[in-house]
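Please treat every number below as a calculation from the coordinates, not as lab data. Since the structure is predicted, the reported quantities are computational estimates derived from the model, not experimental observations. Cβ atoms are built from the backbone, for glycine too; each structure is taken alone.
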Structure 1
Amino acid sequence: MPLRIAIAVILVILVGYGAFKAAPLLTGPEISLSSPTDGENFPDGFVLIKGTSIHTEKLSLDGGPLLIDEKGAFSTSLVLPHGGAILSLTATDRFGKTKTVTRSVFVP
């Protein structure tokens with residue numbers, strides 16, 4: 001009887017550990033954009049795009065590549081003409097799953 005209990009406990013631990021390690025595969029990439037906020041105005045046209053992305057193999061801004069460091073942080077700046085713009089960031093993990101975050105900004 002104690003042997004069966006020990007085997008059951010070991011199996012539960014192994015299954016739990018496997019589920020913990022497989023979580024990034026199931027959830028995919030995540031993007032946290034700290035700047036700009038949605039609907040923000042930029043009177044000078046200078047827009048700073050900053051944030052972090054985890055479980056990410058590739059990151060792109062409006063289709064162009066964006067560099068990320070080993071901690072997942074990224075930062076870039078754009079100069080936009082007058083009017084509205086929609087910025088689209090897309091993160092792709094090593095398994096092909098994608099996550100897209102968009103922000104609308106305005107230059108008066």
Structure 2
Amino acid sequence: MRYCQGTQCHEYRTKDRIRGQKGDKHYETRKGILYHGEFCSTRCQDDWLTKFAARAIDHFGRIHEPKRTDCDNAWYKTYDWRNGTNHYFVNDLLGQRVLITQQQYDDDNLVRP
């Protein structure tokens with residue numbers, strides 16, 4: 001059984017967290033994660049991120065310089081459904097928009113005009 005990883009999940013006073021027999025009632029971390037992978041709610045996810053995000057970033061690698069995308073790699077596919085579903089390659093850095101077919105739009109191997 002998986003439990004919510006929220007650092008304060010057991011402290012939130014909701015009826016589904018109440019466990020125990022009469023006279024020994026207590027709040028407990030939720031079982032069976034339904035939302036957000038490891039957390040039962042965005043509230044618990046935010047609690048965990050507030051406490052551990054900086055440590056996780058330090059562990060997996062903090063970025064010390066900005067990443068860049070040059071003009072040749074800035075192409076992306078988009079469509080305009082208002083004009084009869086026209087499909088385009090767009091490069092905002094160059095200010096270009098190239099009309100393409102539906103088949104070209106659906107081809108995952110095609111990444112620039």
Structure 3
Amino acid sequence: MAEKTKSMPNGAAAAAFVASGIGCLMIGLLTTLAEASAGIKAALNLYNPVGPLSGKTIGGVVVWLIAWIVLHYMWKDKEVDLRRMYIVTLVLLAIGFLLTFPPIFAAFAPGE
């Protein structure tokens with residue numbers, strides 16, 4: 001007789017994966033928005049010696065933390081498709097990385 005295996009909820013791990021991708025995407029978005037708008041760039045300058053990088057990283061960390069908390073409570077007792085969540089995470093990371101790459105974010109800079 002085949003023994004039935006009990007699966008454990010993996011939603012908390014999936015929440016951590018996806019939240020990291022969301023945080024990285026936010027950093028990419030803020031980088032591109034800061035290049036596209038002088039007002040946003042100035043608003044992200046939370047500490048003069050660092051410049052707008054301070055706002056970009058703090059914004060990314062805050063969004064990551066909120067996403068992690070929300071997703072954790074949504075998925076903590078559930079079994080989710082980890083493969084799918086891993087792919088979603090990789091896509092979010094790739095987009096976030098691309099948006100921090102100078103040839104990409106410079107394309108959104110206003111013409112001089």
- Item | Ranking 1, 2, 3 by distance in nm of label points 7 Å out along Cα→Cβ at positions 11 and 83, the structure that comes out highest | 1
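Which structure, out of 1, 2, 3, was helix-only ellipticity at 222 nm (-39500 (n - 2.57) for each DSSP H run of 4 or more, over all residues; to 500) calculated from, if the result is -6500? Walk me through the numbers on the way to the answer.
Values: 1: -8500; 2: -6500; 3: -22500.
The read-out was computed on structure 2.
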- Message: Quick check: 17 is what I get for relative contact order in percent (Cα under 8 Å, 6 or more apart), calculated from one of 1, 2, 3. Which structure matches?
- Response: 2
- Task: Identify the structure, out of 1, 2, 3, from whose coordinates mean count of other Cβ atoms within 10 Å over residues 59-66 was calculated to give 12.9.
- Result: 1
